[in-house]
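Take a look at these structures.
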Structure 1
Amino acid sequence: MYHQRLGSFQLPFRVRSKIFAMKVALASDHAGYEVKESLKPLLRELGLDYVDFGTHSTQSVDYPDFARLVAESIRRGDSDQGVLVCGSGAGMAIAANKVPGIRAVVAWNAEIARLAREHNDANVLAIGARTTPPDEIERIVRAWFSATFAGGRHRARVEKIEAMERVQSSS
């Protein structure tokens, strides 16, 4: 089975009989720890490699620290996509979006996740552990990783966002 790289999303593809999988950066704060842990078997089932950036317990921590680790991993090219989990998803998304090149979105249902990938080339999924039922979280993650950037008219819109980032970083 052969796949192409589309936007910043990379599905597994075969080259010289070797499978290369997308690498996912995964992190949570204390409120999202249990959900983050529950996502690991799902990511493996989907054939995705992941790196767990923490936290590693339910002890209170500051979510921006973990959002930054994931966002920087993507910015450096060490990871292709990120999944962040906190109480609402909002804090993680806000923090991750401060890193150039990151397009983080809070998805509360599978349709939002799919559209964020297809239309906005989003590269970080933020999930609210306290606001999203477990069965919906699984649907969100499956939708996120099965969607690809549509390109076309959406490419120009993403390029406008990138231009805004360049202006901000040069100020």
Structure 2
Amino acid sequence: MFVVDRLLIKRVQAEPDLEGFNCGNGSINKKIRDGYYLSLLKQAYAYEICIEDAVIGHYRVSIATFDYEDEDYNVDSVENKYSAVKVDYLAIDLKYQNRGNGTAVLEYITKWANKYSTSIPIRFLALDALREKVSWYQNRGFKVYEDAELNRNTETVAMYMDFCDAETLKAYCDSLLD
């Protein structure tokens, strides 16, 4: 259990009661229903976001492999596959949206993932943003994985945040050229 601002975040321990919950996206509402099962399988962990006794949101995180070629600092002998914490969904009930709740939870997830990236090899925080939320995520430090993503006719756009220490990496790669 974690407290973020006025929000209580707790890992889902049973099938969630979604009576009356609606984030405004049917496919995400279905993913929320599957969260507990995936937690039992240890494929992902699902969390509830609460204010007092009310469940106002849900999110789920998993580990994914992320192909990424860093054009500036690429060493040919190193495979360009990286581990990422993947935010499978972040859903706030319509009644609680536009009040800073999603931002507070995303900031918490970002700090949590970045903290663990110092002890286990996780380079990225990744997610598939609903197309209408791309600028919201960009304003919070995420980048579009490939610009071509923006032109595809899909509901979501792959995005990421890089936890790599770019200055140290650049200094090391520059030293290889000396």
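A value of 0.6 was computed for distance in nm of label points 7 Å out along Cα→Cβ at positions 48 and 144; which of 1, 2 is the source structure? Derived from 1, not from the others. One of 1, 2 was used to compute helix-only ellipticity at 222 nm (-39500 (n - 2.57) for each DSSP H run of 4 or more, over all residues; to 500), and the answer was -14000. Which one was it? Computed on structure 1.
Between 1, 2, which one scores greatest on relative contact order in percent (Cα under 8 Å, 6 or more apart)? Write out the running numbers ahead of the final one.
On the way: 1: 21; 2: 16.
Largest value of relative contact order in percent (Cα under 8 Å, 6 or more apart): 1.
Which one of 1, 2 has distance in nm of label points 7 Å out along Cα→Cβ at positions 24 and 136, as calculated from the coordinates, equal to 1.9?
1
When distance in nm of label points 7 Å out along Cα→Cβ at positions 64 and 104 is calculated for each of structures 1, 2, structure 2 gives the greatest result. Of the structures labelled 1, 2, one was used to calculate distance in nm of label points 7 Å out along Cα→Cβ at positions 80 and 112, giving 2.5. Name it. Going label by label, the one that fits is 1.
Highest-scoring entry among 1, 2, by mean projected area of the Cα convex hull in nm², is 2. If P(r) over Cα pairs in 10 Å bins from 0, in percent, for residues 56-119 alone comes out at 18, 36, 27, 14, 4, 0 when worked out from the coordinates, which of 1, 2 was used? Structure 2 accounts for this read-out.
Coordinate-derived values only; no laboratory data. From a predicted model like this one, the values you see are computed outputs, not experimental measurements. Cβ atoms are built from the backbone, for glycine too; each structure is taken alone.
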